[in-house]
Each structure stands twice: as C-alpha cells, then as structure tokens.
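In structure tokens below, several structures.
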Structure I
Amino acid sequence: MLFASAALAAITTAVLVTPGDHVRPWPGDVDVPWAREPASLVWSDEFEGPAGTPPDPLLWDLETGAEWTEGELQCYTADPANASRDGDGHLVIRALRSPGHRCEDGRVRDYTSARMTTRHHADHGTLAVRARLPTGRGTWPAIWALGSNYPEVGWPQCGEMDLAEASGQDPRSVGIHLHGPGYSHADALGTRHRLEVEATYFHVYAVTWSDDRVDFSVDGRHAWGTSRDDLPDGATWALDHSFFAILNVAVGGTLAGPPDETTTWPQEMTVDYVRFYSA
C-alpha cells in the first residue's frame, strides 16, 4: 500500500481541524481500488437542519433500551437530548449522566445515550464517516457496520466492520476491526491505529469492502486490510452481502471500563457526514 505524500499530509491537516468543511474522504493516492477509480455517491446524510431537531427518520432508525451486552451502563433513547442536529451541518450524539433513568424496556440506568442505524443498506463499496469522538474515561464511541442478514443468522455470522472504536484510556488511537465466524471478540482481526491528533478532532474514517477484500483508512491513509484468502484456518468470509452503518456512544463496557471522577458530562460524538459510495 502507498502512504500519504507531504501534499496529502497538508490536506489531511485541514480535514482534521476545520469542522465546517465537507472534504472528500480520500485525496486519491492510496493504492486501493476505490482510490484509483472515481466513486459515485449513492447515499449520504450531511445533517442539515435546524438545531435541536432529531436525525431524519427517513434515513435513520434509533434503537432504544438497555439490553446491551459487554457490560455497558447506558440506556439508549430516541430523545433529541441524546441525538440531534446542531444547526451547523452536524449530528451530535450525547451521552448524559441521568441517575435513575427508567428505559422503555423497564430497566433503570444512570446514563443515557443514542445508537443510530442507517436505513440504507449497501452491497459493496465504501462507507465514509467524518466525526469527532469523545475520549472521556468510561466512554465507548463507535462507528461501525453490521451485516444486513443479522436478524436471520445472528452475530458474528453476519459480519461486522469497525471503522473506529475509541476509549478515554487512549485518546490518540482507535480500534479498527473485522469480526466474523472464527474471528470475533478477542480473536477479531484488525489493528489499533495511531492518530496524528486526538480523536476529539475531526477525522475521516472509511472502509471499502467487496466479495473478497476489505480495506480501512483514516484521513485518506490506508490503516489495515485483509482478504478472503488471508483468513485464519477454519474462518469464514462474511462480507459477501449488504451492510448498514451504526453510530453510537456507549458508557462503560469491556473496552472503556467505568466512568470515574474525571469524566465530565455530556460526552459528545459530533458527525459531519455519513456517506456510501458505489463499488
């Protein structure tokens, strides 16, 4: 894989620190198919709309409840207090300390947040998300994609692509992982990617997948990839179907651990855009 030139580094810096601009997710000198050929935008949300309005219900579903695994402490809600547009072309997901909050499913939690899924499902191509992530201790923001066949086959058979998972313990890196049959949980494939600046700055996280290969990038630079032929013995390729995108901020859990006295609230993920490009 080819890495960024000095010119690309300058472009990348602009991407990181200019919150209002809508920059192409990749400058085009990374040696993967989506960088060599023009990509067609097939779906996007630029989050235009008045401040305080919820995500567009024609584009997004909001999952609710507290039945989440991995030791998480939050209740996901559909309340605009937890997910809304900011009036400046961004979506903000807020994890809030909400002692004694009773969730829709009857469980009681001390934190609320949001988990959103795209109604658009893409067979193959590129998913790109430009976002700032919270890094308070005990927060677990994630940008990821799940196989559309999840209701039928379950996890990890459906496949999962993690574009970025962050935690307060290490705000200068994000986890990039691939899950599937024979490579899930602690055995997931991927890497811990070191960021040029902290995750609280804007970065563009992207993944391109096909029937036989997947490549992840951060700010236009290739971060990690693998192919069907490179899977461990006994593992099954799980990217030969459509996927949908997920944005969420969890609290606690196996990756982040619990919040402590240093954690301030709210903890916010700010998203500039979510875009799907054709293969």
Structure II
Amino acid sequence: HGTACAGEIGALANNSFCGIGVAFNAKLGGIRILDGVVTDLLEAYAILHNNQYISVYSCSWGPRDNGLVMDMPKFYTSKALQLGVSKGRGGKGSLFVMASGNGGKNADNCGADGFVNNPHTIAVGALNIFGRTPYYGESCSAIHVSAPVGGPHTPNSKLPDYLVTTTMVNGGCFKEMSGTSAATPLVSSCVALALQANPELSWRDVQHLLSRSARLPSSGKGDPKIQSWQVNGAGHHVSHHAGFGLLDCAKLVFTAQTWPGVTDQIDCRDAKPYRGK
C-alpha cells in the first residue's frame, strides 16, 4: 500500500515502465505505524517524526470504514498535530494530508473520523473520470478537495473505468490503484509542488490555496449524488461529497507563486460556555 502511494508521488520521470510521479523530484520517506498494535503515542511519534525536514505527511490510513466506528486522535496525537502545524517546517507548519475513507458502501460518513475533521489536516475525497463520486466515497463537511482516481459510481456499473497506475513491491507495476488512499498522494504531490514554488507558504496558506484551486468536476451537474453543490459566503462552490471540488494542480502551483499569505489562525472560545441540560 505504501509503495503504491509513494509511486504516485515520486516515481521517476520518463521511466517508460510504470508511469511517473506527480512530484517526481520529491524526496520520500516511509513511516511504518500500522504493522502491529497502533497506540496513541505511536501515532504521535509518527506525526512529529523529523518535522523540520519533512514538509508533507501523506496519510493514506484511518479508522475502520464499516459505518459503525467513531474514532479521533487521542490526547498525544491531538497534541502532536497542534505542535506539527505550529513548530514543523521551521514554524511554517507541517502539512498533514488525510484520506477521507472508503466506507461509502457501508453508509459510513467521514464526519465520524476525527482525523479527517481535525482543523490541522487536509481531508481528500475521490472522484472518477466522469466527475462522479465512486460508490466507496464517504461524505462530510470536512472534505477539502478531491482527486481523480477512478471507481464506478455504483458497484455494478458497466461504464469504462480508469484507475491509477503506480509502483508495487518487488519491482512490479500496479494498474488498479484507487480509493481515497490513491487520491491522497496525488493531493500531497500537488502540495509539495506548491511548496517548491513558494517555500514560505504556511500550513494555512496551503489550505486557502487548495480552496481557490479546486473546480467543479465535469459539468458539476451530472451526478445526482453531487447535486448538493452550494456557494459559500466566500463565493466558492462546496459539496459534502467533493469538498471545494476537483483539485487543479497547475492552478495551485501558479497561484502559490505570488500568494501574499494569510494571517495566523485565530482561536475564539467562550469563557463561560452554555451547558444545556
């Protein structure tokens, strides 16, 4: 799984073997945390690992997508995410790109995933080549952007499908990569290219840029499941199924070059919150 995700990001250009990575000059590293019992402390260590050297953490993992589980970052992991965006990358903030989940077939909702809903992460959804939500796609307000990775709109669809070609273990080539696990490294790659274009971007700059660099998939009208497009107060189209839309990687990079930057995050809290009974 990790090898396939890594190939989407960094497979060599012009290799004439198995496609190329979106950010083919990127330096890659792997952090193995799922091989055994996963603890809060282990997740926290992974999220903070070498955060002055690593810019983007591409996270194609998450809680079980069975429609029954609600999960969230525990104490240490939550603190690690906060520390990552405040201290990582020389104070500009680490970028945590998270898969939104593949539990749509189980009526799962990514609103039950606290990693996806965390304000310090970037949640990624999936679309197919027709701009439609794959049958496995989950929906929630936390999805930021989506990437084209294939998958039929319904499990028994007869329409042609185009999946992602990438690397696999033992030197092989995998031509059927899909799911939000495949969408996440594509977005991570685009974020890496944006940072290459403008290394001074903060983690909040990247979130704003992603919102401005996404577009309506296809006509924006062909998918009954994405008829919920709305225009928010900032004038952007948004959907619980695709976030701000399909990420335009080139637009993200070009916009990043001259981006003026945004202010620091403001945390507003009620000193005496109302507690109803």
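We did not get these values from a lab; they are worked out from the coordinates using the rules stated. Since we're looking at a predicted model, the values are computed, not measured. Cβ atoms are built from the backbone, for glycine too; each structure is taken alone.
Quick check on the output: 2.0 is distance in nm of label points 7 Å out along Cα→Cβ at positions 89 and 185, derived from one of I, II. Which one produced it?
Details: I: 4.4; II: 2.0.
Label of the originating structure: II.
Of structures I, II, which gives 27 when relative contact order in percent (Cα under 8 Å, 6 or more apart) is computed from the coordinates? The correct label is I. Taking 7.1 as the value of mean projected area of the Cα convex hull in nm², for residues 81-152 alone derived from one of the structures shown (I, II), identify that structure. Of the options listed, only I reproduces it. With respect to FRET efficiency 1/(1 + (r/R0)^6) of positions 73 and 129 (r between Cβ atoms, R0 = 35 Å, to 0.05), the largest value across structures I, II is given by I. Structures compared: I, II; top value of volume of the Cα convex hull per residue in Å³, for residues 137-248 alone, i.e. the largest, recorded for II.
When helix-only ellipticity at 222 nm (-39500 (n - 2.57) for each DSSP H run of 4 or more, over all residues; to 500) is computed across structures I, II, the figure -7500 traces back to II.
With FRET efficiency 1/(1 + (r/R0)^6) of positions 121 and 169 (r between Cβ atoms, R0 = 30 Å, to 0.05) coming out at 0.65, pick the structure among I, II it was computed from. Please report the intermediate quantities before stating the final value.
On the way: I: 0.35; II: 0.65.
The read-out comes from structure II.
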